[in-house]
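Given below, in the form of structure tokens, are the structures.
Derivation of every value follows stated rules applied to the coordinates shown; laboratory data play no part. Every value quoted in this text rests on a predicted model; they were computed, and no experiment measured them. Cβ atoms are built from the backbone, for glycine too; each structure is taken alone.
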Structure P
Amino acid sequence: MRLFLRLPWKVYAGDPNWVPPLLAGMKDKLDARKHPFFKHAEAASFLAFRDGEPVGRITAIVDRNHNEAHKDKTGFFGLFECLNDVEAAQALVDAAADWVRARGMDTLRGPMNLNMNDECAMLLEGFDGPPVVMMPYNPRYYLDLMTACGMVKAKDLLAFKVGTDRAGTERVKAALARLPAAGDFTFRPISKKTLIEDALKVAEIYNRGWAKNWGFVPWTEDEIKHMAHDIVQFADLDMVLLAEHNGKAVGFAFGLPDLNQVLIKMNGRLLPFGIFKLLLGRKKIKGIRALVFGVVPEYMHTGLAYILYDRFAEAVIAKGHTWCELSWELEDNQAILKFAASIGAKVYRKYRIYEKPISAKGA
């Protein structure tokens, strides 16, 4: 496991845009005894060696909740890292394919770290800087390795960037003006005092609002509790907003300061001094990632998304942030694409999820 966790330091040596992951977080993610993901999934991790030295890694995953939601037999791979070695990459992908095939799967898809609710996909376009928090980064040659392994495009994901000077576009103002019932909505940040209760409301909205999206996997109660306890240590709760109507939670906006601006200097460790770098560095963070905007289906055409964005933008500006990344978004989600265009957001990075059939040995 130590070799598995430390391999990225070999792959990205000298790359100024790579953000070392927190090793403690990676250990937690892969601990099947503790992490709630493994209550509905199983996984196996593999290392590839050449001349006694590790040159690549991969994790094979079967997520029962995904397959139940989509009525398919898709296995996944994730946490892929590899030197520029086609033979090693093929061996890793073959190992993952064999493992999920043995469990009844007929398709291999990825990367997922460990599912769509976590970091996923490979960077396709936009190698000009570090990734924002909880977004992937990889060498360009990974795209060639995927092609060599017989992987093809399953879906592309988009990241948009918008400056805070564009927060109040005419379209947003017009949408707000058309809402005579806007006063019926109330907005509040989630509270530490009611963290779990509020987090469960967020999960319910997300699970209802995103249920028909490609690749959707529902958040379980245990997963949202686990995530809430993790993120509350780093989040700015003023930028995690709940929208309520007649006392019922109907929408949310979830933003997270771009902690990667600090993590890039910590070499994967919080202790002994990393925690101080994190606490001090947070005050200098200039960007934020808008991870998710969610609205329950019956409120999707009320303009609530625009009101949420307006309130979210106010919070972002008040904190002194100068830009926001909206990510990730499905390339063919027309509602999101139109919304992003209406607020002046521009696509600046693209990501790809790959797949291939594995129904027959050696496919």
Structure Q
Amino acid sequence: MQMQAAILTAAHTPFRIETVDIAEPQAGEVRVKMAAAGVCHSDWHVVEGNTQYPMPIICGHEGAGVVESVGGGVSSVKAGDRVTLSFRPDCGKCFYCQNGKPVLCETFTPQLRAGTQADGSSRLSWRGAPVYIFTGVGCFAEYVVVPEQSCVPIREDVPLDVAALVGCAVSTGVGAALYTAKVRAGQSVAVYGAGGVGLNIIQGAALAGAYPIIAIDTNSSKMEIAREFGATHTLYSDASAMAGIQELTGGRGADHVFESVGLTALQETALEATRPGGMLTLVGLSPMGSGTNLPGAIITRTEKTIRGSYYGSVQPRRDFPRFLDWYAEGRLKLDELVTRRHRLDEINEAYASMLTGAVARGVIVF
């Protein structure tokens, strides 16, 4: 079968829309007809060459759609099921899955890094050569073939362009606040970066009952939307921001600070904004090979804790439906995240909008 897909053939080049061949799903695999795919900065790292993958590749890791067909042995989903895709499938059996950390699953990690299926081959081809997929999903395409474990069935009454966002931005942000950092009611929170992930950290902190919740960003247009998602205060990210954080937290710094951008210099600033005995949670994806100066002497003397948060420490099969239930109950803002919708052939324009900070989240709608 043939389909349209956005292919990246080399770093530092635009996405190109091409006709790609897609095969039937094999044992343990599912073919999904895509409905929507979120435009996330993590894919842009591949464009910039900061994340290394074999080429040509189809990016896109935040998506939702309808199951079109299944391979042998698949039992958890069937044709016609509505699903949100997880870019961290889990086997349920390895050390990390057995210890409540399915996003660190050992079984699927080599496959995801290789951009292939479990057998080392690809279900996609273009001009007679294999096409690779980013993080085992590759959803900037009309169809995807993914492991059964990447498909999380969802309720029927949620729009699929909204459900797609649960596959990355919502889980990464809300999960970072609730599951990684375990923010408690009354604790102070500062969030560096008010993009798609940062806004979800903010609303996760609001769900936990944190106060104050301080959003810090270089884009002043994001201040209003940050307040809509639960920020009680907003600061422009310049030399005066640190003083503002100190003033709002009794001169100590915040109990919890989150860095959602992935900039090493900003991570260092975020550590400074963390109170002695507080926690800095690094959520933004930094370029491969980058380094951060987090001084051990200061960390030791102040007993600050630094934690990494990958995919919000979520358990996708538990948390995707949970987050969509919260959305249906009016507890999570998801409609407000989608500030611009694009066709697949507008993907380069979608990323241009993302890079200007003009959108909370852009979505490709098929």
Structure R
Amino acid sequence: MNRKIRCVVFLVPLCLAVLACGSKSSSSSREASPAYNQLTVYTALPDQEIPTYFNAFEKETGIHINYVRLSAGEMAARIAVEKNNPQASVMHGGSSDTYVAANKDGLLVPYQSPELSNIPAQYRDSDGVWNPIYVGAIAFACNTEWFKENNMALPASWADLIKPQFKGQVSMAHPATSGTSYTILATLVQLFGEDEAFSYLRQLNANVRQYTKAGAAPPQEVALGEAAIAITFSHDGLKPKTEGYPVELVFPSEGTGYEVGAAALIKGGFEREQENARRFIDWSMSVRCQELYIDSGSNRLPVNTRARYTPGLVSLDNLPIINYDAVWAGENKRAFVEKFDAQIRDQSDLKQ
């Protein structure tokens, strides 16, 4: 099932000397003023990143974003609850399999941005509903000080994570609330098969200290020394390293999955916000926004091939990226999450 795809991942600290496109955008002429200057967004991006993008969008367009920050799973659940009376116009951030599942439940409306012409076909939605805005691979973020103190080598494989010496030292989010963790779950099923994957997850559960709601939380626990290993997306795992914490990334040798982060229009969203919603999605895929991944320190990989990214990036060509099927993952999300709840761990005591 393994294949290699051409993309890049952040494997070096953030270069602060790079000029981000935020300044470039502010100096360019603003497009015509909007007929309505508000937009309501549910976003799964981390709190620290959101102002960089949303403030730049408002400065450029004059449209103010009112947002609620939720994990990807919480965002999808909230949109489902509000299906008959939507309270937002855009679903923003989180793995595309979350969007596949949401569309299957009739929660989204199709929209395809003109910016797709600058984005590789492998990252696009074949059903024409959601739009890609970034890419990231699953990795292990490891606290190097813990490994030095315990005279142990960094884990190199999925098999290493279930070793008894890591009891209580693995941090990951819950797949019911986190798009990151559901990508981990779907990766394991695609890599090993359903029965073997759930057998593995039962063993891994013995080493998990506590499940979190959001996928960005585990690497922060590793940075602070609360856990030795976080299973996370590479951009979230690398963020603590760029901030000076003793964190290193490892990609599992058996193979790893990846996410295509997305954005989409919520079905039944506020009518007067629809033009702004489409404009925001277009902007999120544009060069001027995607280069803000440099300024935000997010370590996200732009999907727009014209966008600059942090210097020092290396190719993923030599990493064992699986042929991750996001459509299949999205279609099976409810069943796999329910099985995880029943057989591995329920959602009763998740850490924020």
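If mean count of other Cβ atoms within 10 Å over residues 217-224 computes to 24.1, which of P, Q, R did it come from?
Working through the options, I get structure R.
If we compute relative contact order in percent (Cα under 8 Å, 6 or more apart) for structures P, Q, R, which one ends up with the highest value? Can you show the working numbers first?
On the way: P: 24; Q: 18; R: 32.
Once relative contact order in percent (Cα under 8 Å, 6 or more apart) is worked out for each structure, R has the highest.
Assuming 135 is volume of the Cα convex hull per residue in Å³, for residues 89-232 alone as calculated from a single structure, say which of P, Q, R it is.
Numbers: P: 186; Q: 157; R: 135.
Derived from the structure labelled R.
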